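Every number here is computed from the coordinates shown, using simple stated rules; none is lab data. Since the structure is predicted, the reported quantities are computational estimates derived from the model, not experimental observations. Cβ atoms are built from the backbone, for glycine too; each structure is taken alone.
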Structure P
Amino acid sequence: MDRLKIFQILIFIIATVIIARLFYWQFISKIDTSLKASRQESEIPAPRGEIYTRDGFPLVVNQEAFLIYGKPSEIKNPKAAAEILAPYLISEKYATPGAQLSEEEKVKKEEEIREKETEIAGRLANRNLFWVQIARKVPSFVKGLLEAKKVEGLGFEADEKRFYPEASMAAALLGFVGSDKFGQDTGYFGLEGYYDRRLKGKPGRLGQESDPFGLPILVGKYRPIKPEKGSSLKLSIDRVMQFIVEDKLRLATEKYGAKSGTVIVADPKTGRILALATFPTYNPALRLAFDESLYKNPAVADTYEPGSTFKLITMSAALDLGTVEPNTKCDICTGSRQIGGFEISTWNKKYWPNSTMTQIIEHSDNIGMTFVADKLGRDKLYNT
């Protein structure tokens with residue numbers, strides 16, 4: 001083989017390699033570039049929808065707060081920036097200006113500041129990232145203080161947090177918003193959990209184009225996508241009625257030493273729930289200070305034997321069918337009875353002779369209810 005042919009073969013091989021490489025960068029690497037570019041995008045939370053009572057009063061709204069982020073490429077000294085930011089981004093108890101702290105709390109505050117400085121500096125030191133999250137749910141007054149510091153590369157995005165104008169009112173019904181394992185706002189329990197998808201809206205995006213190695217392109221396009229707010233809920237709950245029911249339930253539970261209590265008030269014509277109360281309850285804004293067992297709604301999550309609540313059905317049937325009147329007197333309410341081999345008595349062995357139907361309900365009298373059931377009859381009770 002002469003030298004000319006060898007030279008031609010080499011030229012062909014080199015040309016093939018160049019073409020193959022160009023094909024890779026032009027077509028195949030675009031997929032990889034797209035994937036790596038997506039890593040430079042960060043999510044902007046969408047404002048959640050509010051929850052209102054039937055008269056339009058807010059039970060759950062959003063309070064102004066902010067997400068703080070940094071751009072490592074614009075921050076020359078991550079450690080110095082972290083020292084400025086950390087004192088404002090620790091626990092609210094310690095970060096609040098003018099807060100009175102004990103000596104022990106002052107020590108804990110200093111420890112928390114140092115830990116926060118290390119955390120923030122580590123995030124800002126990663127030059128391969130265009131955008132890093134520093135803190136979430138930061139109050140507006142803290143944002144103002146940080147803006148006054150004029151830290152280069154620092155940015156803010158709206159990141160509202162839940163606020164409960166009526167504190168613990170209807171807490172078991174409403175549920176609360178917490179963070180999932182990915183740090184995203186998620187509704188838990190109650191309406192916040194059940195209607196989470198509807199309430200949470202559609203998050204936005206914040207990011208920049210990157211090269212095939214995933215590094216930000218400083219002259220690349222900046223692609224912010226605004227979030228879309230979630231839908232709001234308007235309940236059938238009557239705020240005044242809800243307040244009264246909760247207050248009466250609390251007093252009754254404390255008076256009789258009950259472990260818990262539940263009340264549901266419904267419109268008999270439509271079935272709409274006008275009030276739903278449980279006791280003990282909790283404050284969704286301070287949920288971590290309460291036992292987790294209080295989070296569920298016993299009105300819909302728990303089961304129980306009907307017991308005395310079934311007396312209302314029996315009495316309602318008898319009154320509706322005219323077998324008794326409110327003033328009809330019970331002529332067997334003098335003591336216990338034997339029915340089907342079982343002794344029927346009152347819970348405290350106390351009896352009320354000649355009780356009216358109204359008094360039987362007031363006393364929750366078991367003997368009186370056997371009188372009503374006898375008057376009503378088995379078939380009529382079953383039909384009811």
Structure Q
Amino acid sequence: MPELVAITRRYDVEIDLVGFAGADGVLFTRDGCGFAGQGVAHRATISQAPEVLADIAVEDHVGLPGCGPVAFGALPFLPDAAAEVVVPERILGWAEDGTRWLTVIAPKCSAPDTPQPISRHHLGEPVRPSSFEVSSSRPPADWCGAVAEATQRMRAGDLEKVVLAREVVVRADHPIPVPPVLRRLQTAYPGCFLYAIDGFVGASPELLVSRYGNIVRSHPMAGTTARQGDPGSDARAAAALLASPTYRREHQVTIDMVHDTLLGFSSYIDYEPEPSVVALANVAHLATLVEGRLSHPAVSVLELVRALHPTPAVCGRPRNAALETIAALEDLDRGRYAGTVGWVDAAGNGQWAVSIRCAQLDGATARLFAGNGIVVDSDPLTELAETRAKLQALLNAIVRP
């Protein structure tokens with residue numbers, strides 16, 4: 001790798017992050033704040049990321065987490081699968097306090113003294129799809145059979161919970177453009193993590209882990225109910241979710257794992273005494289904030305990601321038994337679905353979301369995913385209905401002319 005320098009300066013022009021990322025950039029935002037990147041300064045494996053970031057010289061005139069070089073990644077579900085991060089050439093950052101900055105990464109011999117205003121080549125609007133074919137990769141009845149088999153395994157063995165996923169494939173008559181999909185997700189799910197990396201797009205409500213200095217946070221979610229759009233019905237559904245022994249037990253399994261894992265890195269860690277209900281456009285989840293202070297010296301967010309992923313919310317418990325059950329019953333290559341997506345800077349700060357409510361776009365084809373936590377008393381038809389509700393998030397963003 002040639003000697004690189006990252007020059008970060010304030011950028012006071014208000015810029016649309018989705019537009020900045022465009023069709024082939026990277027994006028990771030929430031409530032309009034976050035990052036968008038253009039170009040590729042370097043690609044590396046996830047294990048090489050700290051060394052790559054440390055080797056880039058820094059000229060930082062802002063001094064906030066996420067300034068200087070930043071690596072972005074969308075890591076696979078399987079923890080031992082190959083994983084890659086990308087360091088963009090241009091990174092636009094937008095902090096929650098309104099501070100904006102532009103980082104340009106270039107060879108030292110040709111780095112600009114001052115990053116120049118952003119320019120993009122306008123090649124005209126792509127031809128948008130006008131017809132779509134939607135199909136399940138696996139017959140719904142067959143998937144329900146897998147759910148029933150999973151509950152039988154729980155009654156007979158040590159498995160407490162397993163997450164089983166479904167895949168739906170969308171085939172269009174023209175390539176599916178990324179920016180319109182992101183804008184629809186941004187409008188429908190403003191409080192979610194909006195992301196795009198190498199055609200992998202989504203809007204996740206769930207924070208796996210963040211690290212800013214010595215402050216660590218996680219916001220695990222487990223337990224879901226569909227929303228109908230009627231205030232009375234949705235309020236009753238939320239109350240039933242909170243009162244459900246099945247969903248509360250499923251949720252507590254995830255909270256305990258996250259708390260116990262982070263405790264090993266922390267001087268203090270705690271979680272809210274009661275879960276809350278996070279309502280999205282199509283579903284509502286049980287959620288609990290976990291927060292604490294990391295021991296000195298604070299480990300990188302990548303160490304926390306490695307320790308936490310995959311949580312019981314996307315895998316199950318015990319982890320190895322759940323992974324074996326998924327391999328035996330799911331009949332699906334998850335790829336980056338139910339993995340984790342986010343960023344890390346050279347100081348080890350970062351923010352990583354669970355890769356749910358997502359799709360892999362590849363030309364005119366999109367692969368969509370949704371999964372459910374299965375416990376011993378789960379009902380297959382109820383679980384099937386829940387996956388359909390979750391799939392609507394991406395179907396509504398993609399299957400539109």
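Computing relative contact order in percent (Cα under 8 Å, 6 or more apart) across structures P, Q gives 23 for structure Q. For distance in nm of label points 7 Å out along Cα→Cβ at positions 67 and 147, the highest value in the series P, Q is held by structure Q. Each of P, Q could give Kirkwood radius over Cα pairs in Å, but the derived value 27.4 comes from P.
A value of -8500 for helix-only ellipticity at 222 nm (-39500 (n - 2.57) for each DSSP H run of 4 or more, over all residues; to 500), calculated from one of P, Q, originates in structure Q.
Assuming 2.6 is distance in nm of label points 7 Å out along Cα→Cβ at positions 83 and 203 as calculated from a single structure, say which of P, Q it is. Answer by label: Q.
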